[in-house]
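Peer 1: Please find the structures below.
Readers should treat all values here as calculations from the given coordinates under stated rules, not as data from a laboratory. These numbers were taken from a predicted model, which means no experiment stands behind them. Cβ atoms are built from the backbone, for glycine too; each structure is taken alone.
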Structure 1
């Protein structure tokens, strides 16, 4: 199977067609397991993403004392223990490559009278955690870590955490969520202020489970979230919509490759997650929405995407929070657009699985594209892509999928190493792509 191959080769093809079923939303999948575990009663989760990152969160919740079962019909049952029912794990919680899983669970542990050590793979162990652990320490948790706040991190939580009043320098759903999760058991109201709104799945799902959460936007554009502490969460079933971040790859591939016409059904359309769709449409992308509906408390729609000639634009910096994970694939789209595409306000890309600004820009340049970048921006000038190169994904799933997409429009094939990391978020990506007409193959020639 292609999903078990670490090196894949991508070539031009005759266009994509048919229906492309992307997996469940990764952000909502993580939160379904965590909040279901903190609720009283049993939560049924359907559509859960069964990728490596989410399964790492699942195993961590089990180690914290929550029973989670995978049913014959494909659903998952989370038997919650309540907001004070977790136990200290006997072994460190290994979150693999999952930044979302580790940071959200840090918040959970910080607000409970338990102790846990968090670990991860080499990539996760290099990512900054102080931006999360510092506000958690201010709420009363005792925290030790490696130099720079990096993993492994040990958190000794408290039964009565202090209510938070945290102002974040960046709009980050992970920071905000960790503070809110720690604040569930606090006496009083915990507040988080962001420079602008980040994705709000945690807020929506906390309300779905019975907590009182209020969001508002100030006149100066800052975003404020408040959670009433000592909350009681009650089991509430979750239908996970399909992931807009995963949909980004077949969407861009269809826009760029001649004669393509695909449908991508059931995509989550939370307005704080649809920045890429808005941007691609502004660039001239032929994307239409239909069957708009609400599933599991989230807006959902079916997408039809057809080949289009794109043109460069200036992407507003204020849009970054709504599409931060999609900038690598947007940069690939920009290589085929007429003119110049400028992306600003994207410094957060430097602290993802890799320094995504540098890795994407260097990869595009190696393939023959025109790109420049600095600490907070990236500029791509459209033109011919020669290809014929090998790109190391550096074990970043979105880098791997982005350059496999670039290989579909390059003169010569592009080889991408480190592709097994795609399983963290999008199992069967390559097989599904080929099912719609792509030409991805293992280095040995298997498809």
Structure 2
């Protein structure tokens, strides 16, 4: 199955219709927004089975994994927004400095307007609908662009949204990169994009003429360090789980391993054993092991095997797009597998003696979306303070995305902006500064010829 490209006339119509709908002012009412969130929640309940079946078809994703990593997270975001929306949207009064008295200052959180949300194929439900929760909560309209690489999921999402919302409020457009070009040429009040840095640069260039604010959730090569005093068994189990989740096709998957040379052999042995514990009958026939999304992606992964020595796994089946979790030793830092985000169940392995080697290596490259360290907490904080990443875990992987109280986002090449919970609301909002000044008094010191200047200067210097 393939999705058909939405024609440019359709896209132009939707952008115009959504601008008109937003201008009518309906979405500024918080009760209207809450009702929209409830409609999304109800639609998700109705379409849960078709969506999980589509995820199974396109990615071989089990119901359990689909619920935990996709649908369940959206339910959580909706519940959080419904509970706190009144507080988030409330006008806030701010303190006024002495020189501003008797004025009062306020922050008004207002919706940005007509927005575009572009999602990738690896978590096609979560990464499309979670940003939509923020857009609806903030009072924006949204055009949604799912990925053509998961056609069953994208078509199910389109039908779900069509049932739940009028198209002038929320609509789905479909298609390949030709459609992206059309969309990126339209004027939006915000674009929320999840995908590759390369496509993000195309988006930024296209939207630069409009000075459009962007939220970019990208990726990169997220390092995973296992130090000599780590709990090897726990580290191996958690890392194996994180790398196997969605078959490594996760933007925050641990991308490559840095093992202290004293524990390298012990870790490799433990990793193999923990994989056997996760998949007692192997991954090829497992209901809980996702397959590679496309033949092109599979061929790219297979090409990485020549970049090192396979010390675990390595088997694969092109017809089923199954790729066994693989440890790849003796890799060069300059090899393709160490230059590109892997996005699959291959783990290049490097070793180190001093943590400074890890710091030098990580900081010499683009800032990653995630950073993982296994070892003593004090050493973890030391290496975190000496590096930079979008997020990080100490003695764990992936789990920072599961805490909605934490910001999720990248830095540098791995993205800009963050979301989840209130930050999703803020991503689609403008914080407007408002000063309210009474007329019962009109202090003369601010007017020319600036009487009482010395007193005002002293106040400014000492406040």
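Peer 1: Suppose you compute P(r) over Cα pairs in 10 Å bins from 0, in percent, for residues 6-77 alone for every structure in 1, 2: which one lands on 17, 42, 20, 15, 7, 0?
Peer 2: The value was obtained from structure 1.
Peer 1: From which structure (1, 2) was FRET efficiency 1/(1 + (r/R0)^6) of positions 14 and 94 (r between Cβ atoms, R0 = 41 Å, to 0.05) calculated, if the value obtained is 0.60?
Peer 2: The read-out was computed on structure 2.
Peer 1: Assign the value 43, 30, 19, calculated as semi-axes √(5λ) of the Cα gyration tensor in Å, to the correct structure from 1, 2.
Peer 2: On the way: 1: 36, 22, 21; 2: 43, 30, 19.
Computed on structure 2.
Peer 1: Work out the source of 0.10 here, i.e. which of 1, 2 gives that when FRET efficiency 1/(1 + (r/R0)^6) of positions 342 and 438 (r between Cβ atoms, R0 = 41 Å, to 0.05) is computed.
Peer 2: 2
Peer 1: Same structure, new question: Identify the structure, out of 1, 2, from whose coordinates helix-only ellipticity at 222 nm (-39500 (n - 2.57) for each DSSP H run of 4 or more, over all residues; to 500) was calculated to give -12500.
Peer 2: Working through the options, I get structure 2.
Peer 1: Out of 1, 2, which structure matches 0.05 when FRET efficiency 1/(1 + (r/R0)^6) of positions 102 and 206 (r between Cβ atoms, R0 = 30 Å, to 0.05) is calculated? Before the final figure, lay out each step's value.
Peer 2: Details: 1: 0.95; 2: 0.05.
It must be structure 2, since only it matches.
Peer 1: One of 1, 2 was used to compute log10 I(q)/I(0) by the Debye sum over Cα atoms at q = 0.13, 0.20 Å⁻¹, for residues 86-197 alone, and the answer was -0.41, -0.99. Which one was it? Kindly include the intermediate steps, with their values, before the conclusion.
Peer 2: Details: 1: -0.41, -0.99; 2: -0.56, -1.04.
This value belongs to structure 1.
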